[in-house]
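In what follows, structures are represented as structure tokens.
Throughout, read-outs are computed from the coordinates displayed, never taken from laboratory work. These numbers were taken from a predicted model, which means no experiment stands behind them. Cβ atoms are built from the backbone, for glycine too; each structure is taken alone.
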Structure I
Amino acid sequence: MNQDEIRQRVRTMILERMLEGQDASVLGDDMSLERAHIVDSVRALEMIVFIEETFGFNVENEDAVPENFDTVNNIVAYVGRKMAL
């Protein structure tokens, strides 16, 4: 799986589950999900479960930080590092 495929899966999940089907243009890849009130602590856990189930690895507690999960770009980079892309 390449970074474009990871990005598409992450964006689709956020748009469908967290933004309830809003137009894709509302989700910028560099937009802070926390500051835009898209992700709170409960939704962060939902994102972690999604990543673990979709990409097949466990998110370690020390990895569950905003630097890895605050933007689509950060999530894609994190998943890519964990999958050694």
Structure II
Amino acid sequence: METIINFKKAHSHLGKIIKMVENHDYCIDIMQQNLAVIGLLKSAHQMLMENHLKTCFSEAVKSGDEKRKEEMTKEILRVTKLLNK
């Protein structure tokens, strides 16, 4: 799954960033690596959201359970709001 690959890459990059900070590497180099991790995590988040909408949310809509659909909509909005902070 591509999401797992992104998480593993981000994990690997974080280890490198920690070493870079410990070695007092050039700040811009560290920031560039940090941005790469942020990009990987945002991409993974997007993939998770798309999967959720195609599966869990889609099933809730099809079920006709208005309460569940409303709860899931609130969850999606809450997570989206957190992403945009």
Point to revise | Structure with the greatest value (metric Kirkwood radius over Cα pairs in Å, set I, II) | key: II
Check your understanding: For structures I, II, which has the highest computed value of distance in nm of label points 7 Å out along Cα→Cβ at positions 3 and 19?
Key -> II
Review point. Looking at structures I, II, which one was distance in nm of label points 7 Å out along Cα→Cβ at positions 51 and 67 calculated from, given that it came out as 2.9?
Key: II
Point to revise | For helix-only ellipticity at 222 nm (-39500 (n - 2.57) for each DSSP H run of 4 or more, over all residues; to 500) computed as -28000, the structure of I, II it came from | key: II
Exercise for review: Using relative contact order in percent (Cα under 8 Å, 6 or more apart) as the calculated read-out, with 31 as its value, let me know the right label among I, II.
Suggested key: II
